[in-house]
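Multiple structures follow.
Laboratory data are not the source of any read-out in this text; all were calculated from the coordinates shown. No experiment lies behind these values; they were computed from the predicted model shown. Cβ atoms are built from the backbone, for glycine too; each structure is taken alone.
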Structure P
Amino acid sequence: MQDFKIDKKQRNLLINSESPKVLPWFNELLRKYEKLNLVNVPEQYHDDFKHVIPHLLKQCGEEWKSDESVLYPVEDLGKPSKRCSLCNTRNRYIYYIQNRLNGKKLNVGRDCVQEFSDFDFLKNGKSQSQLIKEAKKIRRRSIINRKFPNIDNELDKWENHLDTYYVLIPTYLAKPYQHLGQDTRQLFDDFLNEKGDDTTFRKIRKMLRKKEELIRAMDLYNEKNKDDKFIATMQMKRKLERLNDQATLEKLSEVGWVDETTIGKVLEPEFLSKVYQDVQSLLNGIEIGVEGYPPEPEYYLLTPKKHNNSIHLLCKQEKIFLNFGSCFFGKQSKARLSLKNIARISDFADNASVVNFVTELNYLSRRSGIRLVQTVENEIDIEFENRILPYNLKNFLHEFKTEIYEEEFNVEGYKQLIKSLEGKRYTREVLNDLRGIRTSLNSRYKSLDDDELEIGM
């Protein structure tokens with residue numbers, strides 16, 4: 001509002017309207033100057049000019065309506081000759097707008113008439129009595145603005161103040177502040193609508209003092225807690241709003257801190273950075289190294305020290321916090337924190353880790369009579385009792401990845417698991433023949449596809 005000014009076009013609209021008459025000092029300035037800015041206004045009216053006149057200008061716009069000429073010009077003068085009553089531009093096509101209160105009619109050009117051609121407004125425009133009521137509000141707005149400069153703007157931005165903090169202001173501080181803003185707004189609106197009494201200003205002044213007290217309390221809370229890594233922050237709030245996770249946001253606002261019930265839901269980048277060393281410390285305790293994984297920032301790269309650091313796992317950060325988040329607060333986690341359970345919620349990070357896993361499982365089960373062989377892509381051969389079960393590699397890894405992380409490998413249990421797998425068993429000779437046929441057919445289809453490609457070219 002500091003740079004608010006009235007240009008010539010706005011001045012012409014205002015001087016032909018009724019609403020400015022409620023402010024005699026402003027009406028006099030309109031007649032004295034073609035353009036108005038703060039330097040033209042006496043000092044005692046500066047606040048009114050900055051904070052009341054913008055509302056007055058909007059009110060004046062609502063006084064005017066266009067007739068059917070909003071669609072078609074009333075006059076075609078053949079060439080630009082008649083000046084627009086608002087912007088003074090010469091126009092060929094002439095339209096008209098009429099004031100709903102004083103009946104004045106102004107000729108305007110094609111550009112200016114567009115400002116009065118909102119069809120929804122024309123259909124549902126304010127009645128004459130509503131316009132008179134709004135004009136009275138302008139006068140009362142001037143009165144209350146002198147008591148409390150810029151109060152309507154302060155009320156509009158009241159709740160936005162909560163968003164200026166680094167921390168998320170908890171409910172026990174935020175709610176009283178919000179309710180106070182609503183009550184102050186109600187008093188303000190009542191005064192504009194002539195419902196206030198002699199106590200209105202005293203009540204508003206008391207509420208504004210209370211607002212300052214609450215802001216000081218929130219400032220102190222923010223300063224005291226902003227460096228705590230588990231404090232709830234506005235960044236967390238914005239992420240939860242994007243995810244539409246209202247339940248977690250309500251819990252976070254109520255408590256003011258990240259706890260075991262919310263830690264798996266508030267994984268925004270700054271928080272993850274703060275607790276990274278805590279994650280390392282937690283998993284180092286069960287002999288697992290932890291690194292970030294730049295290709296997929298939402299994952300941790302895990303390297304169990306068991307098996308000579310030869311196997312790398314990828315685990316979603318969310319799974320770590322959802323399953324073991326309680327550990328960060330010295331409480332019992334949902335599942336026991338162990339290498340096996342970490343492996344259960346992880347995947348192998350690369351092909352080399354898969355090869356090393358198969359090698360390790362073969363070594364641990366060397367007395368079982370079972371042998372695993374990776375022969376073709378996405379498939380693993382399970383050799384047992386002179387038969388071979390070709391099995392989907394992805395499924396096998398999912399079902400058996402925790403076997404090498406058992407505290408003590410159970411050979412008999414492993415054998416029973418292998419026997420329970422569904423699928424047809426083959427001799428090596430038959431399986432090789434079948435794979436030979438499949439390879440031949442694939443080559444033939446590929447050749448046909450290449451021929452079609454050449455014809456297409």
Structure Q
Amino acid sequence: MKAARQRRGAVSRRPAPAGAPRWRLVDSGARDAAGNIALDAAMLRMRAAGIVPSTLRLLSFSRPAVLVGRFQSPSREARMEYCRRQGIEINRRLTGGGAIYLGPSQLGWELVATRRELGVDTFDELAAAACAAAVRALKLLGVEARFRPRNDIEVEGRKLCGTGGTWEGDAFLFQGTLLVDHDVEAMVRALRVPVEKLGRRRLEAMRDRVTCLRELLGRVPSRRQLAEAFARGFAEELGIALEKTPVSGAEEALAERLQPFHAGAEWRRDIDLAGGGILLGATRHGEGGSIRAAVSVDAERRVLEAAVFSGDFFSRRPRTVLELESRLKNVRLEQAVPLVLDFLAGREDEFPGLEAEDFAAALAAALAKAAYVEAGLDQESADGIEIVGGQGLGDVAARARTLLLPYCAKPLDCGYRDRGGCDCCGECSVGTAWEMARDHGLRPLSIQNYRHL
């Protein structure tokens with residue numbers, strides 16, 4: 001029986017159209033995180049070189065894993081010590097986007113093909129085509145899902161599958177993660193969600209944002225059922241004929257050579273800076289994700305020593321970010337932002353949903369913090385400031401009329417904790433800030449609810 005299921009042959013229950021392009025269906029089984037990512041890299045590289053045909057790959061993880069996006073830092077996204085204690089692997093995907101938690105029950109699916117074959121050029125076109133095929137596969141399982149641009153598949157507003165992609169020449173890797181039987185509590189403990197603040201109601205609220213096949217169907221489909229549905233759904237939607245084959249020997253050999261790198265510290269390290277200058281950072285949010293610019297600044301010489309960009313954004317060509325960072329080494333502060341705008345001009349299609357101005361704004365906000373250090377703040381305090389609705393500290397200070405202070409900073413037994421105000425009794429730092437606000441002509445306001453914001 002097992003041998004019969006693994007034999008080569010057509011998988012789709014419906015005959016493929018005459019002359020339909022022939023693709024592979026590869027079920028690579030369960031591997032560890034580094035093994036799966038190394039195989040991703042091998043398959044994409046060999047498809048770009050024209051050595052292997054286009055492929056629909058199904059995969060799973062032998063151990064729970066946290067996978068951060070291509071441009072994210074693991075220590076910012078995962079609870080490192082908790083994951084170490086629980087035996088949860090931490091690794092980095094080839095694709096951009098945000099961090100995800102994967103248990104052994106989740107199903108990964110991937111397309112490794114060329115833009116020409118699918119008739120797509122942009123990330124949005126690729127996402128729409130691939131997700132339409134996944135939606136058809138889910139319908140065969142009895143799930144009425146829909147694609148929500150830019151890259152999610154959901155059921156009645158709840159996320160069932162996240163996706164992302166990357167390119168190498170004309171070839172692409174587009175991947176999705178189907179939540180088959182999802183443990184929300186395990187996810188929030190592995191990822192950097194403030195678990196200490198997650199009461200029962202908030203944990204339930206997070207459960208309301210995602211769903212899984214067990215919840216939707218009342219059962220967990222077998223791996224064979226999932227494979228058959230995805231093979232048929234993708235074949236019908238994309239107009240292809242799928243032939244079940246194993247991973248080729250050449251791909252396995254290349255993946256084996258790549259695995260030590262993808263398991264190593266260099267690939268999994270934080271995207272951050274170290275140096276003798278002032279280390280500062282700032283984050284800006286765009287339609288296509290968040291961008292964090294971290295900078296090392298020599299304030300005395302007014303030189304940007306180095307800059308790195310991280311975040312949950314996607315990139316068709318990850319090397320563009322590295323090239324931009326290389327251009328920003330040891331440049332005058334006043335030249336840095338114009339350099340970003342000039343370098344990224346005409347390349348916006350490489351970053352879906354983002355513009356050159358988004359990268360420039362993140363860099364400008366990080367550089368502006370150097371002035372806070374010059375004004376007397378220590379580096380850590382300066383780095384913790386985020387400017388909202390202004391171009392810098394001086395701009396905000398000139399226009400500011402109100403100083404907002406958190407009610408939770410007041411002692412639990414303070415009579416003003418729940419009703420606002422302050423008698424400046426000296427028992428907490430709120431009173432000091434209250435007096436400073438009055439001295440500088442600002443109206444102090446204790447934040448009691450979201451309406452105050």
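Side notes on the structure shown:
- Mean count of other Cβ atoms within 10 Å over residues 238-245 - structure with the largest value, from P, Q: Q
- When relative contact order in percent (Cα under 8 Å, 6 or more apart) is computed for each of P, Q, the largest belongs to: Q
- Which of P, Q yields -15500 [helix-only ellipticity at 222 nm (-39500 (n - 2.57) for each DSSP H run of 4 or more, over all residues; to 500), calculated]: P
- Among P, Q, structure where Rg and Dmax of the Cα atoms in Å as derived comes to 25.3, 84: Q
- Structures P, Q, by distance in nm of label points 7 Å out along Cα→Cβ at positions 54 and 166: label with the highest value: P
- Which of P, Q yields 0.85 [FRET efficiency 1/(1 + (r/R0)^6) of positions 22 and 318 (r between Cβ atoms, R0 = 41 Å, to 0.05), calculated]: Q
- Answer label among P, Q for the case where Kirkwood radius over Cα pairs in Å, for residues 182-277 alone, calculated from the coordinates, equals 18.7: Q
- Computed 2.4 for distance in nm of label points 7 Å out along Cα→Cβ at positions 62 and 222 - originating structure among P, Q: Q
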